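Every number in this text was worked out from the coordinates using simple rules, so none of it is lab data. Everything numeric in this text was worked out from a predicted model, so none of it was measured. Cβ atoms are built from the backbone, for glycine too; each structure is taken alone.
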Structure P
Amino acid sequence: MDFSLTPEQTRIRDATRRFAREEVAPLAREADERGEFPIHLVRRMAGVGLLGGPIGPEYGGPGMDYVSYTLISEELGWADASVRGFLAVHTSLVSLCIRDWGTEEQKRRYLPRLTSAQWIGCYCLTEPNAGSDAASLETTAREEGDHYVLTGEKIWITNGGIADLGIVFATRDRAARHRGICAFLVEMDSPGIRREKMPGKPLGHRAADHAHIVFDGCRVPRENLLGEPGGGFRVAMSALDHGRLGVAAGAVGIAQACLDACVDFARKRRQFGQRIGDFQMIQAALADMAADTEAARLLVYRAAWLKEHGAPSTQETSIAKLFATEAAARAASQAVLIHGGRGYSSEYPVERHYRDIKGLQIYEGTSHIQRIVIARHLIGREQ
């Protein structure tokens with residue numbers, strides 16, 4: 001059992017770490033406070049080879065392995081969950097979904113634009129009445145000649161306000177539940193689409209672009225159907241498998257960022273005549289944080305390794321996401337406590353990590369949903 005990274009994996013990790021710490025992290029606090037996504041970073045991400053991930057060279061991507069792609073998500077998660085979230089949607093949910101399910105014509109039309117940052121992608125699944133229960137979505141797809149006509153609304157669509165291309169899920173027959181769902185490649189400047197920012201101020205991921213999108217008679221060419229008619233639910237679930245791995249890796253990045261910040265603070269902060277790191281309770285908290293982070297990291301790397309080797313990995317990915325996000329939530333909570341009053345202010349990044357990690361416990365399936373996925377793999381469904 002070899003836990004070492006290959007030279008290429010090490011190169012990708014180190015290049016991403018430099019980019020994350022030199023270009024992403026310095027912008028994170030301001031972007032979070034302004035509530036604006038630093039969109040200029042998208043072309044920079046493409047320039048350093050981060051947008052394509054496992055997409056092959058024939059479609060403009062670097063064709064990296066899943067462990068390498070996981071390392072990218074971890075390093076970006078260390079710096080800014082909003083930027084990491086952009087990558088998860090753009091590459092994991094959109095580009096990889098097109099690679100897995102698209103026709104050759106669809107792949108050649110869209111993937112080079114996505115990997116080069118000419119276009120930005122979004123994934124339109126969540127609705128006001130369809131969150132964890134994706135099969136209950138209400139957006140309809142009505143066949144009309146050589147087009148489908150989409151009508152309905154989507155919420156909490158990451159990248160939705162800045163996207164050029166969306167994968168939109170709609171049903172031909174609501175009574176058929178998941179068997180009626182279709183997936184469509186929708187160019188987001190099409191007539192019949194209205195986009196606006198989500199109301200209110202989110203708890204975390206404040207720099208991310210979250211949109212409310214209304215489809216009002218939006219006509220989509222029949223050739224833009226992604227996968228088989230009625231096969232959209234399988235498309236959606238396979239995409240979420242990709243996305244969950246990125247979320248899990250991003251959570252490892254947040255846990256590591258909290259640990260790094262606390263170690264640095266424990267060495268510098270002095271109370272009662274000594275470093276706070278010399279107090280046993282602080283040492284115990286740091287030790288637990290370090291153990292949790294390493295355990296989460298190994299679970300994530302294992303899931304990525306299994307995916308790379310074509311082995312079943314849905315259960316392992318759910319385990320990794322569940323443990324990593326819960327561990328990072330514990331780490332962020334302790335980090336705020338260790339920093340005291342400073343941790344309660346945006347002056348220190350642990351305050352942002354504390355808010356951001358709650359989103360990772362929700363996105364791509366809540367911790368409750370991950371437990372259901374894991375349990376069903378353990379006991380199976382009743383015959």
Structure Q
Amino acid sequence: MRHSNTVSTLICGIALSSASWADSSWQDTLASTKPLADVRLRYESHDSDNAFKTAHALTLRSRLGLESASVAGFTALVEIEDVRALIDDYRPENSPYDIVADPVNTEFNRVQLQYQVDGLTVTLGRQRIVLDNARFVGNVGWRQNEQTFDALRVAYQLNDAHIQYAFIDQVNDILFASQDVSHHLFNVRYDGLPLGQLTGYAYLLKDDNTDANNNTVGGRFHGKHAVKDVSLLYSVELATQQTDDFSANFIALEGGVLVNGVTLAIGHERLGSDDGEYGFQTPLATKHAFNGWADKFLGTPADGLTDTYLKVAGTAAGIHLLTFYHDYSADSGNADKGSEINLQATKRFNKHYSAGVKYANYRAGDSSFDTDKAWAWVQANF
């Protein structure tokens with residue numbers, strides 16, 4: 001699978017598969033085909049104390065697709081994604097302004113064939129892959145153009161064991177760019193423990209253009225345990241990363257309580273450094289969900305990053321409220337990386353419609369710029 005050949009090959013494969021199904025039950029298959037629709041209108045502002053003007057973006061993201069009924073265990077899916085700018089005072093659409101990472105474009109978002117039988121699922125083509133909490137592999141669903149992968153993925157579930165392997169041939173990122181890669185992803189999760197889930201993984205990444213390698217091996221344990229009227233929340237994750245020239249470690253700890261529908265938690269995440277020359281990287285992650293919504297640390301600095309945070313979440317009048325406070329510092333040395341406050345309120349009206357507002361306030365430490373970002377959106381999903 002390479003670039004445009006991937007999508008064209010899968011489209012041909014879907015067409016041929018559909019033709020073969022036609023001999024037996026094409027009427028039933030056509031009648032059971034499921035339409036897919038996901039539309040989001042969002043306003044975003046970005047104001048940093050730099051040389052650029054404050055960005056204002058109003059973008060409309062539309063995903064439209066079809067998913068066939070299952071025939072002999074096979075299903076086919078085609079989905080097109082389009083991003084339009086109703087207000088385009090932002091980079092990359094308009095250079096004098098701050099960045100909003102939602103460029104205008106149209107593409108095939110997903111084109112896949114899938115086979116399912118007796119706990120086995122095999123998916124071939126352009127697809128969405130999210131592993132665990134998306135800290136290492138995710139779809140960056142927050143951006144208007146999500147990240148997808150041209151891949152072969154095999155998943156097998158046997159009782160409490162969930163085993164996944166994926167070979168990724170191409171990464172299609174949020175900026176409508178693609179990278180030729182040869183990535184091998186291994187992920188095994190066990191749900192049979194009394195106090196939580198245990199996951200082990202190995203993500204072996206290779207850039208085909210540079211032959212650069214980035215290999216990460218680690219494990220995660222997380223769970224919830226009820227003690228009378230209080231639920232204890234806990235997670236621990238450890239990983240090590242080896243590139244061609246450097247190595248670094250990763251630690252993530254979180255503990256909290258759930259009381260009367262309110263979650264209170266404290267966490268600490270450390271993306272380690274190799275003597276100030278290389279910081280632990282997560283190139284396939286949903287990075288926006290971690291280290292603050294201002295997105296100041298999408299690439300880990302060479303001196304690493306430690307993020308100590310407080311989280312409060314709850315629901316009032318049907319509105320889900322979430323807030324974070326982050327304190328950042330370097331892993332190697334004593335550089336102050338700043339602090340950040342995040343606020344969010346979301347409301348789901350029914351299973352199809354939702355809306356939300358969100359705010360990020362970052363205050364710089366020894367470097368970078370003070371940054372404020374704000375969002376408001378409405379979304380329909382069918």
Problem - Computed 3.1 for distance in nm of label points 7 Å out along Cα→Cβ at positions 230 and 358 - originating structure among P, Q - result: Q
Problem - Which of P, Q leads on distance in nm of label points 7 Å out along Cα→Cβ at positions 150 and 366, largest value - result: Q
Exercise for the section: Work out the source of 16 here, i.e. which of P, Q gives that when relative contact order in percent (Cα under 8 Å, 6 or more apart) is computed. Expected result: P
Fill in the blank from the handout: Working back from 2.7 (distance in nm of label points 7 Å out along Cα→Cβ at positions 158 and 238, computed), options P, Q, answer is structure Q
Handout entry: Structure (P, Q) behind the derived value 17.4 of mean count of other Cβ atoms within 10 Å over residues 286-293
Key = P
Practice task
For the read-out helix-only ellipticity at 222 nm (-39500 (n - 2.57) for each DSSP H run of 4 or more, over all residues; to 500), a value of -2500 was computed from one structure; give its label from P, Q.
Solution key: Q
Practice task
Have a look at P, Q and say which one yields 18.5, 57 for Rg and Dmax of the Cα atoms in Å, for residues 94-293 alone, as calculated.
Solution key: Q
Problem - Structures P, Q, by mean count of other Cβ atoms within 10 Å over residues 78-85: label with the highest value - result: P
